[in-house]
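Read-outs: derived from the displayed coordinates by stated rules, not from any lab. These numbers come from a predicted model, not from an experiment. Cβ atoms are built from the backbone, for glycine too; each structure is taken alone.
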Structure P
């Protein structure tokens, strides 16, 4: 399973980033324009809030488990989640959680 989690983390990095970079290439680089697009209609707003709530839930879970296990490497999932997305952060966390040694 651990190889699957790592593969999904890599896919969750590359695939969404392709679309983000394509958008920024067409519309200009900057988070302001990209974040405005997240709220362009009810559908995108709902998806945006779905991802925000999932990201916050994952963050709470990571912090809780790290406080119990003292495995600080798992904290890498938090910046991965907020800088790349839940599609990277969640499988990365599951990979880090399942690694041996």
Structure Q
């Protein structure tokens, strides 16, 4: 059984026991959360597609950690103009362990 959920403007295919990284959520490590933005649930041959969300479906997860990703370098450069700009960025994330997928 798997589900497709929406979090932080992105979609994730999850199953029980999966470990995923989503955009930062306001929760502490060890908290249990329920995600209600479920777009699809598939259980073998039985597939339920939401319009846009599946009614009464939730995905339970446990917050494992809050963190920041690897640093990326953003460099702007224009040739022959003596223009150079350099910035760094580290994206914040929340690591979730999927515990259960519930339907109505």
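Observations on the structure shown:
- Computed 0 for helix-only ellipticity at 222 nm (-39500 (n - 2.57) for each DSSP H run of 4 or more, over all residues; to 500) - originating structure among P, Q: Q
- Among P, Q, structure where FRET efficiency 1/(1 + (r/R0)^6) of positions 42 and 66 (r between Cβ atoms, R0 = 30 Å, to 0.05) as derived comes to 0.50: Q
- A value of 33 for relative contact order in percent (Cα under 8 Å, 6 or more apart), calculated from one of P, Q, originates in structure Q.
- Label whose coordinates, when FRET efficiency 1/(1 + (r/R0)^6) of positions 50 and 82 (r between Cβ atoms, R0 = 41 Å, to 0.05) is calculated, return 1.00 (choices P, Q): P
- Source structure (of P, Q) for Kirkwood radius over Cα pairs in Å, computed value 14.6: P
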